[in-house]
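Q: Below you'll find a set of structures to go through.
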Structure I
Amino acid sequence: MEVTAEAARRFLVARHSLAPARSLAGGIDAVRWFFAQFGSLQFDPIAVAGRSHDLALHARVADYDPAWCDNLYERREIFEAVNKGLSLVATSEYPWFRAPSSRSQSRVLDDYPEVAEQVLERIRAAGPLSSGDFERRRGALTDWFGAPANVVRAVLEAYASTGVLGLARRNGSRRYYDLLDRLLPPAVLGREIPLAEQLRHKLHSRYRSHGLLGVSAGGDVFNLLGPAKPTADWPGHPGRTALRVELIESGALVAVEVEGVRGNRYVLANEVPLLSSPPEPPPSVAFLSPFDSLIWDRKLLSSLFGFDYVWDLFHQAAKRRFGWYVLPILFRDRFVGRFEPRIDRDGERVEVLGLWWEDDFSPRRDNGFVEAMRDALDAYLRFAGMGSFDWPAHLASERRLFSSRRR
């Protein structure tokens, strides 16, 4: 199948429920629909501008309230799993995500059997606990920065990865673990799925989340999905290439050539009609999370949308082109700029730290943008639960342009 670049852009915006933004009605049921449709949602606890999964849902669900997702989490309708990074997944899909995300995790339990036994016994007796409820233990483990790691934390994460424990709740960035059989229904826990089927489902979930990924399936695949071809180091693993071929031969995926984009892309078979005839997007603005699945493929953003997005959070301040936690601005089917808000809960306001436009975009000249931007800013204030924006002096003209008559 061959499609134009314009059709591919319109298709992605429409299938991501962003044409228009914030159009999914139904409250918490719209959030349930999102998980049924997209399969998983990347999670990150940083809440400077709102938690990542909340930002993604806010962009799509009308009047989204972060309490809705928290409610589904507390009721065990969704759970945390490793997919494209840490993700929220519908509980009904747990059997396909129960395999260890990393073989190194099980070695932690073997290397520290005494700590592992003590941790498990305490949780079995006391219920949900965090690493802070235990005396810190040190060993040969180190964290990402090379500093000595807390063995208790590593054991808790290993138990969660190997399906013994699960996350009962979060308090900010602190995670509380409990026995998995106290968290999920027996019917879900009792369902055994062969490894190859699990891996095929996880690979399919990547295309399901994005809609038009290439061979890489969005990156971050090796630890979760293994090598491209079978190797002795991964016994029983068919390899990602074989899994993708199975999805194509079964009719689940269809190969697509997109104008101006290198290599084949793959679309869900049931979305081919939408790709063949995508609707023209209305004037609508969405602020997208850096972890939004539409943002996953940076090369596609550049070749298809002409938008070069680098998340400056990972760079030192002196090397950042823009801000620290910057949200891409989507208008119709174009990425037109970047927005850096910070929610100041003590001051009951949203600080606008930065606003940058693409070189070929002028807010005043693009028909429908100003009103769409005002609507998006109003919706963001409601999402943040704040009363007003605090604009810096150098953005005085933008403050006047986008100030809503309703405020």
Structure II
Amino acid sequence: MKIEQNKIQDYNQKQEDHQADFQFLAERLNRRGVDVENLLEDFKALQIAIPSWALGSGGTRFGRFALGGQPGTLEEKMSDIGLIHQLTRMAGRISLHIPWDIPEDVPHIQAVAGEYGLEFDAMNSNTFQDQKDQKLSYRFGSLSHTDAAVRQQAIDHNKQVIDYGEALGSKSLTIWLADGSSHPGQSNMHKALRRTGDSIAEIYAHMPEDWSLFIEYKPFEPYFYSTVIPDWGTSYLLATETGERAYTLVDLGHHLPGTNIEQIVGVLISRGKLGGFHFNDSKYADDDITTGSIQPYQLFLIFMEIVQGLRENDQNPSIAYMIDASHNIKDPLLDLMESLDALGQAYIKAKLVDYDVLAEAQEDNDVTLSSMILQDAFQTDVRPLIREFRLRNGGLIDPLGFYRREGIREELIKIRGSETVATGL
């Protein structure tokens, strides 16, 4: 679905308070020495990938609840992401999961991406569930399995995903494993980790020279005793042993409660090994809810470590950002746009911090001043900047309000029906 540009312009013209709000904020920031025009230009670089599996209803332990108008094909998923990008100007990348979304006709899929102004972000492999035509089972693991034939099947799948991605113009592969054990004594942890490293090395060798490999970690799954890659340290170890173009991927939900995620981010950037970031939010662990809805200050601190870390270590590559959430009871498109808004606010607030003054306060052990500097940036209402960015780049000042007023979900139901089910979460 595409929205006529004149309809966007008409809606923007009715947002009468925006210009006054933007001018007030811009003048305030300029007095503080912030170049608002440079900030708006820099903001263009913050493009967040939307995964192809996040456009439909997710599930709870009670099952899935019906949502009409879900995308039933890859083309329809790209249409939904294109719509989000048109409205927000922040979602110009798509991340595919294989085999949920195999691009059977690559030139056609590339043409569809071009029509919506999308580029292909990281490719994602799936060795955490058996497929209907799969010869061997991953019941007891994939890249870490005791059986070399099972490991080779998982390796070959990852190689195939790379080949799909290369054809589409992607430049990276994300590996996430459910491998582990459910009971003490079930698995030799040392051997499982070594087998995983050997498998990843073979996958890495298959990648084109301009590709990156992202290794994701997670401390637990339901019915578990151990996971093979439980934390950032194990991921960092595997990435370091694998090669220069292998990096750790941080998912906000893949941590135990109370984990200092921003410190992990800072350490990884200092070593040039933060490759990707999956955004969501949580109360307990992997809740996969709207980004910034529970811990917005943590999100701000994470972006602070990213902004500051990249200033101090330009050897760390550009970070691949993606939203990884499960939209179980909310409209996925609205939820994704909410997350994009939260990410934009956290990023801009992190850019408002005067890191030179902060560094002086830190060297002087001036704890109060350091806290004041952070709070001054975090408490600033930067929403007018994001709205101005959208306005200048052909998007909507208020995309969520427009989506609701225009009844876009209802329109999608008319087009696709009420019974379609999207692959993925």
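Rule-based calculations on the coordinates, nothing more; no lab input. Since the structure is predicted, the reported quantities are computational estimates derived from the model, not experimental observations. Cβ atoms are built from the backbone, for glycine too; each structure is taken alone.
Q: Kindly point out which one of I, II the value 3.4 was derived from, the read-out being distance in nm of label points 7 Å out along Cα→Cβ at positions 17 and 57.
A: Details: I: 1.0; II: 3.4.
Only one of I, II returns 3.4 for distance in nm of label points 7 Å out along Cα→Cβ at positions 17 and 57, namely II.
Q: Once distance in nm of label points 7 Å out along Cα→Cβ at positions 153 and 249 is calculated for every structure in I, II, which label goes with the largest value? Provide the component values of the computation, followed by the final result.
A: Details: I: 4.5; II: 2.2.
Result for distance in nm of label points 7 Å out along Cα→Cβ at positions 153 and 249 over I, II: largest is I.
Q: Given 3.8 as the derived value for distance in nm of label points 7 Å out along Cα→Cβ at positions 273 and 313, which of the supplied structures I, II does it correspond to? Display every interim value, and only then the final one.
A: Working: I: 3.8; II: 0.9.
Working through the options, I get structure I.
Q: When relative contact order in percent (Cα under 8 Å, 6 or more apart) is compared over structures I, II, which one is greatest?
A: Details: I: 18; II: 22.
When relative contact order in percent (Cα under 8 Å, 6 or more apart) is calculated for I, II, structure II comes out on top.
Q: Shifting gears a bit: Output the label of whichever structure in I, II has the greatest value of Rg/Rh (Cα atoms, Kirkwood Rh), for residues 25-128 alone. Before the final figure, lay out each step's value.
A: On the way: I: 1.06; II: 1.12.
Between I, II, the highest calculated value is found for II.
Q: Can you tell which of I, II yields -15000 when helix-only ellipticity at 222 nm (-39500 (n - 2.57) for each DSSP H run of 4 or more, over all residues; to 500) is derived from it? Write out the running numbers ahead of the final one.
A: On the way: I: -10000; II: -15000.
The structure behind it is II.
Q: Same structure again: Here FRET efficiency 1/(1 + (r/R0)^6) of positions 257 and 377 (r between Cβ atoms, R0 = 30 Å, to 0.05) has been calculated and equals 0.70, so which of I, II was it run on? If you can, show how the numbers build up before the last one.
A: Details: I: 0.20; II: 0.70.
For FRET efficiency 1/(1 + (r/R0)^6) of positions 257 and 377 (r between Cβ atoms, R0 = 30 Å, to 0.05), the value 0.70 is produced by structure II.
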